[in-house]
Structure 1
Amino acid sequence: MQWIKKGIIFDDCHAQVPIVDTNNDGFWRVYFSKRINRGPSLPYYIDVEAGNPTHILNKSTEPILRAGERGTFDWAGVMPTEILTVGSTKYLFYIGWANRHDVPYHNNLGLATSTDGGQSWHKISTGPVFATSYREPGYVGTISIMPTEGLYYGYYLSCREWQEIEGRIEPIYDIKIATSENLMDWIPLNKTAIELSDDDGGISKASIFQLNKEYFMCYAVRKKADYRENAENSYRIKCAKSSDLLHWEKIDTLGLNISADTSWDSQMVEYPHVFEYKDEMYMFYNGNGFGETGFGYALLSQKA
């Protein structure tokens, strides 16, 4: 099995961390974070034809959510990271950005809901639903959620360390596991799903899916230093598998590498979002510049 790149979908602007809502009639709504004139990250969307995502049907002209008031956890930016539909309600998890003096930034997770099919969104609270606490002493970033009977498993970016590397304060993070019964109250298990290895510095944006009765997790991993401009050290998409959602084994297959040319994903590939549609597995992902060149997609070939 391997991912086959199908090309770029959207490159109108810096479009970071695409997540896809397939629960619509004939189209997919792709949410992403957009930056305008170096301002805060805010969530926008495009609608694409279901099964043919290069055919863009509609684009939002205004952000679906605004940054919070000064002093709140999402004052410096709002970035979508996961979407689920439960009954008639859509749940959009987003990263709230805040600035700090000791380190460059701090993240926590907020939640917005929609009861009109995604036409309007409302934050459920001015505060986060999953945040720094005695159970999670670092910051909480991207999350991927797998529903099971009576329980939701969340695989989230956990940053518990900062290091000064080559004159820059760099975050060190991996993927840890939390659970929830209601999508609003999360209990961190203090258990690492995907560990850093060698000179890795960050593992971000897990995306969980099932295939042939096994669980798989695609994720983006980078090195500790010089990963912004140096393609050798920047993000790659890797994969792990599990039979019980708690114990994960890294595998050499189902990853995604950079392109060998000078195209939009020739320096880095990151922030995967994997989903199934009509028996095919799709991966949306970002390329160069952490989303500066937009996002594209790949299809999973299950041929031996």
Structure 2
Amino acid sequence: MRLLNRLFAALATGILLQSAAWAVAPATVEIVQSPAWRDRGGFTVPLAAGMQLQSGDVVRTGPGARAYLMLAEGSRVKLGEAAQFSLHSRSLQPERFFRGALDVLSGPFRFTTGRLKRALPRELAIRVGTATIGIRGTDLWGRTDKDGDLVALLEGRIEITRAGQTTEMAQPMTYYDAPRGQAAAVKTLDPEVFRMLARQTEILPGDGAAQAKGRWHVRAGSASGQEAALELYDRVRDAGFAARVRPRAAEGGGWRYEVLLPGFASAAEAELAAARLKAATGLNPGVGR
């Protein structure tokens, strides 16, 4: 019975991710370049395109990974590799009036408010390490690590509070540099330097990322028995890749269970994801649609 219950959960994963909820989620996962995970209530699952995020969720990305999260109020959060991010919302209707906070615990990120959504009312703060940012419809890039915190203003206005001091920034292409244990300063951001920083959070064609409507998949492997299929399923998901199980009728009767990673826009994207899966698990995955 335990195996059957787990198999049902594996088969239902893709369906549940696409199901309409009775209330709008504060955020939804838009694109994932695995490995990445979502932590909720003591449970960890691989991050998947189309997954809805709740207040208190923590999103983590692994080596070489990235993720795009779309807030209900129309802003996009981009996470780079080795990032840890949490979302907190007090909104009953976050698509109309977003109240809450974003907490960047580690790694690089970018926050961009859609131009058509900038007039929506919002009370949003972003904490980046030791700095707290007050947002007024804007575009910014930031990072926090062992060396300190950095926040670059690309467009709009922000207020940054750190150690009881508030700094207002309204000049595009400037950045707030706060080395660990030292005083912060606002400096001019060189465009070439920003291009290198921005790549840390961008997902480009050819990066092997998955999205909700991609028609290609990575085939991690298959098994003739439920237990072997679920062991493979767990192995792939523990490595941070969102897998699902697809049963297929086998020649001569019975079933064969395929473990798939769906959501790739092309064979080339799926091949890149397959290479990352192989490096993480030692499996020899294939590609199909």
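Taking distance in nm of label points 7 Å out along Cα→Cβ at positions 54 and 110 as the quantity of interest, name the structure among 1, 2 where it is greatest. List each step's numbers first, then the result.
On the way: 1: 3.6; 2: 3.1.
Max of distance in nm of label points 7 Å out along Cα→Cβ at positions 54 and 110: 1.
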Structure responsible for 0.35, with FRET efficiency 1/(1 + (r/R0)^6) of positions 174 and 278 (r between Cβ atoms, R0 = 30 Å, to 0.05) calculated and labels 1, 2 on offer = 1
For percent of Cα pairs over 18 Å apart, for residues 86-133 alone, the calculated result is 39, so let me know which of 1, 2 that is.
-> 1
Entry that produces 17.6 once mean count of other Cβ atoms within 10 Å over residues 46-53 is calculated, selected from 1, 2 | 1
Output -6000 (helix-only ellipticity at 222 nm (-39500 (n - 2.57) for each DSSP H run of 4 or more, over all residues; to 500), calculated) maps, among 1, 2, to structure 2
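For structures 1, 2, calculate Rg/Rh (Cα atoms, Kirkwood Rh) and state which one comes out highest.
Details: 1: 0.93; 2: 1.02.
Largest value of Rg/Rh (Cα atoms, Kirkwood Rh): 2.
Going by Rg/Rh (Cα atoms, Kirkwood Rh), for residues 198-261 alone, which of structures 1, 2 comes out largest?
Numbers: 1: 1.03; 2: 1.11.
Largest value of Rg/Rh (Cα atoms, Kirkwood Rh), for residues 198-261 alone: 2.
No value in this document is a laboratory result; all are computed from the given coordinates. Owing to the predicted nature of the structure, the values given are computational and were not obtained by experimental measurement. Cβ atoms are built from the backbone, for glycine too; each structure is taken alone.
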